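Structures are listed in the sections that come next.
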Structure 1
Amino acid sequence: MNHPTLDKLHALKLKPMADAFKTQLDHPDLAAMPFDERFALLVDVQYAAAQNAALDQRLRRANMRQSASLENLDLRAPRGLDRGTLRALAQGQWIRQHLNILLIGPAGVGKSWIACALGNRAARDGHSVLYKRLSRLLDELALARLQGRQARLLATLARTRVLILDDWAMVKLTAEQRRDLMEVIDDRHGRASTIIATQIPVDGWHGQIGDPTYADAILDRVVGAAHRLEPRGESMRRKAPVEITPVEEKT
């Protein structure tokens, strides 16, 4: 009767459980285990496979610029980053509280890398994540308007638990772009979290947004409830590539 059972598991798209069941059949010593323990092992295998598949899907949808993780962040270099703050952010409470993160600093100090590492952590914790360069997102919104699907795109952005906006305010916005950005930020305010990475200091955002009313409204929603990180130091792009090793926690 085992072959029909395996066939049914495959038909139900439970291949990991089917493989684990076949492994049990091939090892007589496992047959001596109580039924509930053997069944629990099969369920654990299928559950782990489903969780891994869901994570892979979240990471693909996130489309992050870099493959980065907080565990591989080297804090031995003088970057002006506080270990305790990063450890707290890794716990994800900022996402549950719908807070934002601002990464502000000169080119090459690792802002995008840290943003992607925080996004990776969020995805591993089960949150939806999306990475976008701000200029490209605004272009996509403009195109979506022409195609009559802007409302659907805005709804997708609003549902995303962690939105990463890289290269924020690098160029001055047009009137249309200001309105689109305001829509995105307002939809997310108090409901989701946004990570912003930029070379432009906060006091320079007004000039880049271009309209004082929109600028005040956007800054109020973004900066008012945000953790601010300001990495500094020599540009990492000028250095030869080196292997980054995990930081060992001291006890």
Structure 2
Amino acid sequence: MTPQRTAVVTGAGSERGIGRATARRLAEDGWGIVALDLDADAATKAADEIARDYGVPTDGLAVDVADEESVDAARRSVDARIAAGELAGIGAVINIAGITSPVPFLDTDLALWNKVMAVNATGTYLVTKAFLPAMIDAGWGRIVTMSSVSAQRGGGVFGRVPYSSAKAAILGFTKALARELGDSGVTINAVAPGAVDTDIRVGSTDEQEAAIRRDIPVGRTATTREVASAIAYLCSEDAGYLTGTTLDINGGSHLH
């Protein structure tokens, strides 16, 4: 069955990442998938595997989400495939690409601050802006942004000030754009995971991982599948009355 809509998923290259899990979960629901990743080979591999496993149209493209020309080039490539009938129209944009940093504030420098903000916050802005017009024209769309429990509780997981600041910016972006989109038919919502079983906490020690788990009432980190399933719901027809919300996926580590 040819999907009626295509989902653009950033950060889909990592085999253990939320992006890959989300792309696969959406493909289960019949979405076509555009897998975007900084690593061209990883993006292509993700797209090929999803096409093989789920029989949906896919594309895998290299993109630097923090670079406007790179994002625009990816959009033009996707538009060409849609025009050729190789992909269905864009129905969802899921902004998952991100980086973290465990560096204490006084040890940070401007280059680190700018890099973390650029990939997480600016990347969300650029990718959303690139693909939003097509969804507005269609009168239907879903945008999901990736925040973090670190934005809500002021760090305390692994990422510190730059990461928490970037993820907090995403929450403001999500709420403000939800108001602006209004009755366009396009919704935008954020997810705010706690610790997830991915490779993002590169360099963490066994002691740090144990401390993270002790701080979670359910006693474990989330699986990528659990986060991906929440994102899939926000992309569904059933979630049409949700916009500007933040879905907490933190095992009870932050209650408010």
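Quick note: the coordinates plus some simple rules give every number you see, no bench work behind them. Small disclaimer: the values here were computed from a predicted structure and weren't measured. Cβ atoms are built from the backbone, for glycine too; each structure is taken alone.
Can you tell which of 1, 2 yields 5.1 when distance in nm of label points 7 Å out along Cα→Cβ at positions 6 and 158 is derived from it? Checking each candidate, the match is 1.
To which of 1, 2 does the computed value 73, 51, 33 (Cα extents along the principal axes in Å) belong? Derived from the structure labelled 1.
In this comparison of 1, 2, the computed figure -16000 for helix-only ellipticity at 222 nm (-39500 (n - 2.57) for each DSSP H run of 4 or more, over all residues; to 500) is attributed to 1. Computing relative contact order in percent (Cα under 8 Å, 6 or more apart) gives 19 for which of 1, 2? Matching structure: 2. Computing distance in nm of label points 7 Å out along Cα→Cβ at positions 70 and 86 across structures 1, 2 gives 2.2 for structure 2.
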